[in-house]
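Once you scroll down, you'll see the structures, which are given as structure tokens.
Every number in this text was worked out from the coordinates using simple rules, so none of it is lab data. Bear in mind that the values here come from a model prediction, so they are computed numbers and not experimental data. Cβ atoms are built from the backbone, for glycine too; each structure is taken alone.
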Structure 1
Amino acid sequence: MHAHTSAELTSALRFLTNFGEAPVLIALSGAVTAALVFLRRKRAALLFVITMLGGFLLDMTLKVAFRRARPPESFFGMPMPDSYSFPSGHALFSVCFFGTLALLVSARVRSRPGRVAVWLAAALLAGSIGFSRIYLGVHYPADVIAGYAAGAVCVSMAAAFLREY
């Protein structure tokens, strides 16, 4: 992968990885929750918050259970996080955030192409954030895949809850 690096790609992925950082996701989650409450979609807001909190608990539980060390050295001067590597919290939280957002938005979109576009955008954003973690050398590919899987569990539970109620 690093045989095809460029300054532009590195800069773009350093920027993109920030969207998986806790402070950014907390702010974005607060904005989404406030917008849902403003739109009188309190149940959707609660579902969104519960999914994000569930993702946080799952991430912390898995990191402590596996205690996997991070790669020995990051690339491009990226600071190495202090937490364990497995699973990737950036991947997990981006799937929880964009997946739950896609779930809520696509439920309101009437056209099939529109719903597909919403889910593709969510997958592209979450996929790019996970890829950035591997590219920047702060995670192994398995960490990111595990983060995607754990995030998918959270979003699937949210989808099941949404269908039930």
Structure 2
Amino acid sequence: MRATKRSPAGDALTELILDLFRVNNLTVTWGDRLVAPLGLTSARWQILGAIVAADRAQPVAWLARDLGANRQNVQRIVNDLAQEGLVTFEPNPHHRRAHLVVLTDKGRKTYDAAIRLYDPRINSLVQGLPMEDLRIAGRLMKALRKKLEDEESATGA
């Protein structure tokens, strides 16, 4: 028996979070199928994308932070990508042990191939979804993420 009653807004956010979990699982499966012919998974593709999106080479810890992911998990995947020749490590002038992760030519070609597969699929998937709804959902996700990040920072987790 719950000692407190959830507010109507709390109920609505709970429903949204449950849907987010489901959509996340479906999205990962969708991405895995999409990039499997390239020898990638959604997780590997996501890390390649984070490397591409960064304005300069970054260490694993920074990539993990940008992705909101566990550093150890990102390190494991980066190591796998390095073994396959998709990324390499370069010395970090600011930290002797935290090497910078850099995309190789093979990694860039693989990432570009993934995007060529993705673009038509995402254009098809978005059909019938109103642009304003997409923008509102994006703003809501950013606001929710910020609140969760602030809470995590406040608790020291």
Looking at distance in nm of label points 7 Å out along Cα→Cβ at positions 41 and 73, point out which structure of 1, 2 has the largest value. 1
State the single structure among 1, 2 that was used to calculate Rg and Dmax of the Cα atoms in Å, for residues 49-136 alone, giving 16.0, 51. 2
Kindly point out which one of 1, 2 the value -25000 was derived from, the read-out being helix-only ellipticity at 222 nm (-39500 (n - 2.57) for each DSSP H run of 4 or more, over all residues; to 500). 1
Computing distance in nm of label points 7 Å out along Cα→Cβ at positions 17 and 89 for each of 1, 2, which one ends up highest? 2
For structures 1, 2, which has the highest computed value of distance in nm of label points 7 Å out along Cα→Cβ at positions 25 and 97? 2
Parent structure of the calculated result 18, given that percent of Cα pairs over 30 Å apart is the read-out and 1, 2 the choices: 1
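Relative contact order in percent (Cα under 8 Å, 6 or more apart) was computed and gave 17; which structure, 1, 2, did it come from?
2
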Which one of 1, 2 has distance in nm of label points 7 Å out along Cα→Cβ at positions 65 and 129, as calculated from the coordinates, equal to 3.0? 2
